[in-house]
Structure 1
Amino acid sequence: MPGAEALAAHLATGVTTVARAWEVTRKDGRRFGFTDHDRDLSFDGVVFRADTGMSAAAIQQGTGLSVDNTEAIGALSDASVTEADIAAGRFDGAEVTAWLVNWADVSERKLLFRGSLGDITRSGGAFSAELRGLTEWLNRPVGRVYQAPCLAVLGDASCGVDTTADGMWAEVTVTEVGATGALTVVGASGFEPGWFQRGRMTVISGAAEGLWAAIKRDVLYDDGSRGIDLWEPLRASLAVGDRLKLIVGCDKRFETCRAKFDNVLNFQGFPDIPQEEWVMIHPTMAKSRGGGSLR
């Protein structure tokens, strides 16, 4: 008998031994299990811990495209959800799956909810997390935007640039952390100034391991070291000796796509689209009056 049907038969007896269990899978692949039972449960290769004080509100579910949602409350602990991990954003957008399970026979269980973590707040040694259903993604606007800069993310399927190829990345070591979060790194002296500007920095060792940030500025110094500024600071501390991976940057211009990446065929922008003020341009103000492009 399938698990959901077996659980229904168990519930029909009137004397039940059921509990709730949640699995949280972070974007870095780590899996966490929680249950409101007084003993640990285990199934699907996950141990659902009972010592987290995890509990949940009733699941609000609707028909059609309305978003299912609920809330989970639990204790902060070094063994499960830590305050430092929440502050660093490691649980942001994590996948959540919730079951109703017969704790006497965990093969008897029913999937109640699948979605992701929303807003997470913490205080007094506890956390509260909003759980959002899968239809949350349908609330996001989609469609093609027509603009001069490229719309692709460097390295994605529409772009096609291989950011893992030689010359597209470098592993560096932090030698200095400035008061404003500016970094000095060594290990990428063979790259042009600004090569990683508007690129991506991923931390591969240290307290911030696994976190990433967008690079705002990349300056090459005379001694071969580089100065790296971020658009937004990481939500965990970097220290001297930490290892980073820098990935090449792209400013989304047609000229950059051609000269830096030789990838014009995959350019996803419209460099010749008229600007907003084109209706105000008098014919004699145009550089070319032969009927062709204004560029």
Structure 2
Amino acid sequence: MVGGVNSTRRVAVIVPVRNGGAVWRRVADSIRAQQPRPDRVLIVDSESSDGSPDVARACGFELRSIAVREFDHGGTRQMAAQACSDCDVLVYLTQDAELADPAALEALVRCFDDPAVVVAYGRQLPRREAGPIEAHARLFNYPERSGRRTAADIPTLGLKAAFTSNSFCAYRARTLSDLGGFPRRLLVSEDMVVGARALQAGGALAYVADARVYHSHAYTVLQEFRRYFDIGALHGGQAWLLEDFGKPEGEGLRFLRSEVAYLARRAPWLLPQAALRTVGKYLGYSLGRRAQRLPRAWLRYLSMQPNHWLS
């Protein structure tokens, strides 16, 4: 049982999976290696065709299967939360987030010894094969020092105050339910929406640098465009986030300055590519903010989540 100081705390690990491949096998092994082990591990598989469900079964994990068209970032995670209603802490991983050491879960869950903490997320390290642009994104968003945020930090941090990541994130189950759970039918950022609600309700968010996973992406410029289109569409559809927390432009500029400085020292030949990516992100986000006014036929081609726009 992963329980930190409180050994009576029941912990579930929940992982949505679709065709996870070799990385999912490593992730599954990293879950099994945790000491102490979680009370439950629930895998929600969306019609994998590469043997991913067999990996889950071989590891002794619980397995639920859903149709691809049923998958929804918030709704699927909420379904899993309800299936694990006997647990006190719900830890969400993605299929490509490999726990870095056997104590990662315990380090994350220990935060809930603080009764104010509603959400805790861990540090994401770049994949071993990550290039400089990919690595910088992780180093910028997941620093070496742990931290704790409350509503008092909103005037200073803005929307960044509500930042979390369901690639490796834990929730106090009862409070998650009291907050209404994960919202359904969101393109992205179901984790940030819950984090924002938790702050507004007086709770705290914890960042735990000692709880680490290997997780990063080598996005193409087009993928970056589509990813930021989805973020823009989320912000356009959830206007209260920007109204209550502020617009993200300041954080974007801080990231840009940090990226330029990082690449200038380590890989200056990548600066033109980084500039192109920045333009793609900006255009994608700006177009996403106007998604509700675009022809519906366009949306599936502009988004990283084309199935979202089928209904």
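Tabulated data for the structure shown
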{"quantity": "For -2000 (helix-only ellipticity at 222 nm (-39500 (n - 2.57) for each DSSP H run of 4 or more, over all residues; to 500), calculated) the corresponding structure among 1, 2", "calculated": "1"}
{"quantity": "Structures 1, 2, by Kirkwood radius over Cα pairs in Å: label with the highest value", "calculated": "1"}
{"quantity": "Winner on relative contact order in percent (Cα under 8 Å, 6 or more apart) once structures 1, 2 are ranked, highest first", "calculated": "2"}
{"quantity": "With FRET efficiency 1/(1 + (r/R0)^6) of positions 137 and 265 (r between Cβ atoms, R0 = 25 Å, to 0.05) derived as 0.25, matching label from 1, 2", "calculated": "1"}
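No lab work stands behind these numbers, since they all come straight from the coordinates. Keep in mind the model is a prediction, meaning the values are calculated, not measured. Cβ atoms are built from the backbone, for glycine too; each structure is taken alone.
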